[in-house]
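In what follows, structures are represented as structure tokens.
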Structure I
Amino acid sequence: MLGRVETLFLYISILAIVMLAVMITGNVITRALFGVSIPDAIVIVKELMVAAIVLPLAMATATRSHVVVEFLATRFPLRVQGRLIVFGSIMGLLALTPLIYAGVRELLHAVESGEYFFGDMELPKWPGRLIFLLGLAVCWLRFLVLTVQDIRALRAGDLRFVTGEGQIEEGI
């Protein structure tokens with residue numbers, strides 16, 4: 001189930017990137033040819049960027065595609081590398097927790113107050129806040145799943161998660 005949500009979020013982020021390209025290109029063309037810009041283009045681009053950046057985080061986590069310091073970590077024994085991976089996942093959980101808390105507060109405030117962006121279309125702020133919160137929450141959940149799986153694997157002496165064997169099938 002989590003893998004399906006991650007895949008859906010990845011596809012939504014791809015769609016957001018395509019929409020970003022169309023919006024920016026369209027805005028440049030309408031300005032150059034007609035001297036007008038698309039209403040609230042800057043706001044729409046900012047909100048699409050949130051989706052493009054935050055939604056694929058869980059998939060990047062599931063495939064263990066985050067930036068790592070391999071030149072140092074690979075010099076340690078596999079068991080130590082496994083512990084470092086678990087430590088990194090726990091740090092990910094701890095780092096995302098206050099962001100999720102702030103995201104919940106921002107979303108609730110935007111919904112309760114009816115906040116909107118000042119502009120021609122007066123777009124509401126809550127959709128971007130919701131996307132941000134959902135992206136981080138699913139990433140947090142993936143970190144939790146990886147942490148539990150990796151601790152179990154370490155205890156069982158199965159270090160395939162360190163070497164990357166079976167990563168895609170088991171991680172998603």
Structure II
Amino acid sequence: MRIFIALLFEDEKRDIINDILGEVRLISGSGSFTAKKNLHLTILYLGETSSQLLARIKTVLSDLIIDKFDYKTNRIKYFRKSDSSLIVYLGLEKKKELENLYHDVRHSLKTVDLNFPNKKFTPHITLGRKVKIKKNKSIHNIYSSSLDLQATRISVMESKRVNDKLVYEELFSIPLK
């Protein structure tokens with residue numbers, strides 16, 4: 001199973017993020033865009049995971065004591081890929097609680113012998129991959145007002161293909177206090 005840990009959104013917030021994604025799609029010549037039901041904020045990607053390890057992950061994460069917190073989106077941004085395509089995402093305002101959540105989850109998973117490369121955590125909501133923007137268009141012209149979000153649980157998700165479509169399924173969640 002391909003596993004990752006994420007924050008999910010209420011339906012109303014997911015609808016708003018999907019509307020923003022629609023604006024990105026309008027100015028794109030091509031790309032692979034995130035399905036509405038798959039919109040999320042990845043905390044940590046774990047990759048291929050056995051069911052035995054998944055049980056240990058659930059136990060370790062259940063022991064975490066993390067308070068609920070609010071966070072906000074800011075503007076549309078992108079990572080440039082080597083093939084000149086973009087990963088377009090909705091950025092988030094810097095938030096200490098979000099950074100702490102990442103470090104707490106990462107640290108707790110080291111106790112089950114999971115190790116992760118040391119890389120900077122850039123919290124974001126991926127809207128599209130392999131995006132090519134049409135000539136004379138710019139993602140910087142897409143207006144996105146700040147969206148208030150709340151972290152109430154962390155979700156352990158499985159990434160899989162069903163009928164050639166990418167599906168993210170929540171396997172279990174851990175409520176934040």
Structure III
Amino acid sequence: MSAAIAEVGYALYFILPAYAANATPVVLGGGRPIDCDKKFRDGKPIFGSHKTFRGFFLGLAVGTLVGLGLNFEFQYNLLLGFMTSLGALVGDLIKSFIKRRLNLAPGKSLPVADQLDFIFGALLFSLPVSPPNPLTTLIIILVTPPIHFLTNLLANLVKSRKKSGERRVS
């Protein structure tokens with residue numbers, strides 16, 4: 001049993017910078033869209049208004065800093081932290097591009113893709129630096145959807161509590 005827990009722990013340790021990079025734009029994003037409000041040849045936005053320079057670069061910075069923190073404490077590969085963070089953000093951009101082609105508005109759900117886009121990008125970008133073994137990859141793919149669901153549930157609870165606690169001015 002302890003070997004299984006160690007494997008799950010290692011998988012989370014491996015992918016933690018990507019989780020941080022993916023979550024950061026939701027909290028700290030905003031500003032100028034990466035696609036500069038340009039349209040693709042189909043007349044639809046390239047990525048949409050929710051994908052911003054600030055969110056992308058802050059996500060990359062936070063994910064890389066998480067990797068740096070892991071490096072100080074656990075000898076984590078700093079380049080791996082940068083690459084998994086970059087891969088997570090690029091994976092999310094690719095999914096947004098696809099969602100725009102499918103006529104899905106920013107923020108609209110695309111099940112499975114919404115939970116795993118950043119993971120596939122992070123895993124792909126990790127390959128030149130430190131490829132995860134197949135078991136680590138499988139664990140990351142299996143644990144991410146429930147983690148993603150729980151963090152979204154928690155975020156929505158916090159958001160609804162903030163709204164109910166706001167005072168209205170008449």
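What follows is calculated from the coordinates using simple rules that are stated; it is not laboratory data. Values in this document were obtained by computation on a predicted structure and should not be read as measured data. Cβ atoms are built from the backbone, for glycine too; each structure is taken alone.
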**Q.** Origin of the derived value 10.4 (mean count of other Cβ atoms within 10 Å over residues 64-71; candidates I, II, III)
**A.** I
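Using distance in nm of label points 7 Å out along Cα→Cβ at positions 72 and 96 as the calculated read-out, with 1.7 as its value, let me know the right label among I, II, III.
That value comes from structure II.
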**Q.** Read-out mean count of other Cβ atoms within 10 Å over residues 88-95, computed value 22.4, structure in I, II, III
**A.** III
Q) For structures I, II, III, which has the highest computed value of relative contact order in percent (Cα under 8 Å, 6 or more apart)? A) II
